[in-house]
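Have a look at these structures, which come just after this line.
Each reported figure results from applying straightforward, stated rules to the coordinates on display, with no laboratory input. These numbers come from a predicted model, not from an experiment. Cβ atoms are built from the backbone, for glycine too; each structure is taken alone.
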Structure 1
Amino acid sequence: MQYVKLATVGEVKHGEKKKILINDKAILLLNVGGLYYAFDNRCPHMGGLLSGGDLEGTTLTCPRHGAKFDVRTGKSVGNAKLAFISVKVGDATKLPLKVEGTDILVGLD
């Protein structure tokens, strides 16, 4: 796996998120409590852009149909809703991430 620089420490402050393009891949970087997490920016349900969703604590909500994900694990913690129907959603694609010095690096295949 190759690690590439995604951002620098402090670029995304606590409670913030930022969409970053690397090699034509949209990646969502989040900072929760000083810890960084990276995800494929597409929701596994119907491809909604997670960067447009709400981040509350450790929960990220997709803006398209309300699916919820735990940013620490990528696990689905709330089903999507289509009209009045609850739809089970798979886990978000969490990407490997590490911090070296002031650089935040993401692992890409």
Structure 2
Amino acid sequence: MENLEFRFTAQPARPAAGAALCGVVGSGNLEILIRPGDEADACTVSIKTSARGFGKIWEAVIADFASRHPVGGTRIAINDMGATPAVVTLRLGQALGDYTGGAQ
């Protein structure tokens, strides 16, 4: 397992829930938990992945998502079992939608 940590500046999210869980840990998939963070304009991301050596790709995918969506004020935990960037983006969108009640 590889553990990755990232922090991004982003527009604040408007949470409708205290936390949101999306996805399932399994082959080619991942689980995402979004909950309130400590900084209103920052998103911290913690990733545990079975696919070692892809830190730069993870950083690029999450940075792109954070630049397009209001994720400030959140902490995101990702448990990955080899998901592709497209699946990561899909699950992030689903989890953020659950967290904000669809207000993105």
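Tell me which structure, out of 1, 2, gives 0 once helix-only ellipticity at 222 nm (-39500 (n - 2.57) for each DSSP H run of 4 or more, over all residues; to 500) is calculated. It was calculated from structure 1. From 1, 2, which structure was distance in nm of label points 7 Å out along Cα→Cβ at positions 36 and 76 = 2.0 calculated on? Derived from the structure labelled 2.
Looking just at distance in nm of label points 7 Å out along Cα→Cβ at positions 60 and 84, which of the labels 1, 2 belongs to the structure with the highest value?
Details: 1: 3.2; 2: 1.5.
Between 1, 2, the highest calculated value is found for 1.
Among candidates 1, 2, the computation of relative contact order in percent (Cα under 8 Å, 6 or more apart) that gave 27 used structure 1.
Distance in nm of label points 7 Å out along Cα→Cβ at positions 12 and 28 was computed and gave 4.1; which structure, 1, 2, did it come from? Could the numbers behind the result be given before it?
Working: 1: 1.0; 2: 4.1.
This value belongs to structure 2.
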